Structure 1
Amino acid sequence: MNFGQSISTCMSKYATFKGRASRSEYWWFFLFTVLIGWGAEIVAAIAYADLDPTGEILSLMVSLVFILPGIAAGTRRLHDIGKSGWWQLLYLTIIGGILVIVWLATDTKSDGDKYNTET
């Protein structure tokens, strides 16, 4: 899956927590969200003064737009390696967050059809 297909797939499955996501789909979408976030920060820095809190609202809005599809893509990615999406709660801890990142980078495991239900 390439960059454009990944963005299209993840945004069309905005809140779909069923099914699987390939490693390339997840990481290309992750890169896209990081680049959009940086772009929002740059625009806010240029358009607003440093002390004006209005610039932070733009960045916050971008983050809010991409949080749900990011969690959904992460859940589908964890399904692809045979784990529940609830494991993303480990991000709330430092050590657990490292473990989740390792899992997200793990190659696909075919565990039958446990998470292979597409909507």
Structure 2
Amino acid sequence: MPPSVNGMYRNARAGSGFGRFKTGRYRSWLKDADKHLLLQFPGRLSLHIKPMTGPLSVRITVPRKTRGDVSNYIKAAEDYLVSREITGDDKNNVRVSCEKGDVDCCVVEILPYPLGGIKRPTQ
């Protein structure tokens, strides 16, 4: 499960000022997510895939027993997809949803939006 947006970063003193740092839980989840991603591609030591770009629809499903607001899990999942070059910049995501469902872990589905391409209005 990705950490909640509230558990991704912490503010702390850094040198003569303050900084924003990834929490231990977030760093641990990133490593775990990498392992799960590689399990989807047996026999490969790394992923060299072309990122999905353009308008995208991202659907995130978390276990039904998940506590808290489901929308708080979106940012970690989106940032992961961008950081691993699975998708391009998340500003291109047209639709992002998060729901509770009958899954054992976080499941992310990425599709072009809308299916079949962008429909342009005719004049």
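Quick check on the output: -6500 is helix-only ellipticity at 222 nm (-39500 (n - 2.57) for each DSSP H run of 4 or more, over all residues; to 500), derived from one of 1, 2. Which one produced it? Among 1, 2, the structure yielding -6500 for helix-only ellipticity at 222 nm (-39500 (n - 2.57) for each DSSP H run of 4 or more, over all residues; to 500) is 2. For the set 1, 2, ranking by mean count of other Cβ atoms within 10 Å over residues 28-35 places 1 highest. Computing FRET efficiency 1/(1 + (r/R0)^6) of positions 52 and 108 (r between Cβ atoms, R0 = 25 Å, to 0.05) across structures 1, 2 gives 0.00 for structure 1.
Every read-out reported here was derived from the displayed coordinates using simple, explicitly stated rules and does not represent laboratory data. Bear in mind the structure is a predicted one, so any value in this text is a computation, not a measurement. Cβ atoms are built from the backbone, for glycine too; each structure is taken alone.
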